Structure P
Amino acid sequence: MSQRDPLKTIPPGIIDVPVTPFTTANEIDVDKFARVIEFLLRHNASSLCVNLHLAESLNLTLDERKLLAKTAVEVTAKKVPVIVHVSTPGTDQAIDLARHAERIGADCITAIAPYYWKPSQDALYEHFCAIISATDLPFIAYSSPTIMDGIGIAPETLVRLMERFPQFIGLKEASHNWEKYLELGRAARKVRPDFGLFVGTEWMIPCLTLGGTACMSVFGGIVPHFVRSLYEATTSGRLKEALELQYKFSELYQIAKAEYPAPTKAMWEIMGRPVGAPRLPNRMLTDERKKEIKSTLETLGVFDTEPHGW
């Protein structure tokens, strides 16, 4: 193990998730990706998580994922921690991405249970053990039983991993099942009271008031002022104010869910920060649908109160 304190790797706050810009030739636009990173840094990201599903990781080659991770580390230049998502269906591929993340100077790695396969909890434990053991980097597990991996991490598996690996610092639990979230948090805190816990997207009231330590943001590059306001209202205990903002987020989230992640790229464009089309099988939204989304942003009062352009 290195001399770093793994538990201090990811500070409380907003973990921003960059999208992946593509050129009209369907290649990664590295220069535009650097602008995405710089924009998020200017708007107070506490850390970054690159190559998540919002970034279309499933449609990227391993070499493309390595390129994006390296670019993020270089552009960020240690201003904030960089978490690299290394999930793949195969353990060996995930290990390859994890070792690359360590070589380029990333601060942390995260991985979900393998896609498509439905390993037992014992097999899942071995999968995570292999990834964690491959580097000295802090590790965040990612559980999404209703959306991505189909199985999720059982509390018993979580505890086994925590007891074996001090560098296992946190869990992203993305089922949006708050009973499951609480049970995982309860099990983790018995082992390590400062274990990190958070959900995907800006469900900040349930996430942060039920023991969460950070928020992983989908909309930080679209409406950063709104995201920051929701976070600050929640963490300061102004829950009546936070609830009104949470309702607004819920409406934004319903827009983003259909044909995800194409609507998020459309919203980047609507706010004056075009990042290209998504990769097939995801398709660019029609102009008519973009007009509907812009109208919703106006109705919610976020179109005119957020930054436009880069």
Structure Q
Amino acid sequence: MSEHRQPAFAPVADATGNWVDRYAPTWTRPYLRLARADRPIGSWLLLLPCWWSTALAAIAAGARWPDPVLLTLFAIGAVAMRGAGCTWNDIIDRDLDAQVARTRSRPLPSGQVTVAQAFVFAVALSLVGLAVLLQFNWFAIGTGIASLVVVALYPFAKRVTFWPQFVLGLAFSWGALMGWAAVFGRLDLPAFVLYAGSILWVIGYDTIYAHQDREDDALIGIRSTARLFGLETKTALTIFYTGAVALISISTVFSGGGFVAVAGVLAFAMHLAWQIRKIDVNDAALCLRLFRSNRDAGLLLFAGLALDVIANSPGAFVIPAR
């Protein structure tokens, strides 16, 4: 891999000009890049199902608002565990990453950090995630620990199946179970339906993302749904996104969501429809923009769910007597 070695602390090719490049202390930059701190979109996409689930649980529980402590803990945990997961993924994929134009400048294949240093960093981030997890009830703690099996297996999926996006969906959608478990100390049907809907959403947006590397992946034997669907990706996205909206709608209704929650689901659906209309699988820059736009889609859904909790809480629109 020496032919790919870069100067120490050089930026990553597909994430330049960010806050890490401009402001972070030089020695921290390779580690921040391992954790994808220069690309926070992944943390958002891991966090959003947690927030959806927390809001749906608040609707079902008749709460006044989604628990702000839980929302904050999930935000911290998502950043830490996304960083740990990306570092683990880079350790496993370091030889493959060295063969792909977009990824060969990452800290491991470019020689900015060693495997041992990356492993210690992943453990440190995992301990932060564990500290967050221990703030929940015992059922939620057990649910969170169970996700580690899927996280550990994900980097190997692309070597054996054209559906690594499904395995990623299992991991990135786990928060759809966690929010409900953290509120109720159990899992009920709405949480499982939300989880299934989120998995379809992840398959859709990560298929868009994978089109950036489709040609390089074919050369080195990496499998993906982008390669599987090819020019039929728009049809595949229509199927996955329609399924996601349908299942999330069912989960919302089962949780007792009202008009505002339904409006949030509709806004989410309209955003996904816009992505399908805009997609051009041969335009890598557009694929990246559409992938990143899923943060906005997810926030629209969360806003609808959270506002529904507030709108339907006892006394929400009652003017206090003087």
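Given a computed value of 17.4 for mean count of other Cβ atoms within 10 Å over residues 118-125, which structure among P, Q does it belong to?
Derived from Q, not from the others.
With helix-only ellipticity at 222 nm (-39500 (n - 2.57) for each DSSP H run of 4 or more, over all residues; to 500) derived from the coordinates and found to be -23000, which of P, Q does the value describe? Don't skip to the end; give the middle numbers.
Working: P: -14000; Q: -23000.
Computed on structure Q.
In terms of Rg/Rh (Cα atoms, Kirkwood Rh), which of structures P, Q is highest? Greatest value across P, Q: structure Q.
Calculating relative contact order in percent (Cα under 8 Å, 6 or more apart) for structures P, Q picks out Q as the one with the greatest value. Between structures P, Q, the greatest calculated value of FRET efficiency 1/(1 + (r/R0)^6) of positions 94 and 134 (r between Cβ atoms, R0 = 30 Å, to 0.05) is seen in P. When Kirkwood radius over Cα pairs in Å, for residues 110-253 alone is computed for each of P, Q, which one produces 16.9? Source structure: Q.
Read-outs: derived from the displayed coordinates by stated rules, not from any lab. Bear in mind the structure is a predicted one, so any value in this text is a computation, not a measurement. Cβ atoms are built from the backbone, for glycine too; each structure is taken alone.
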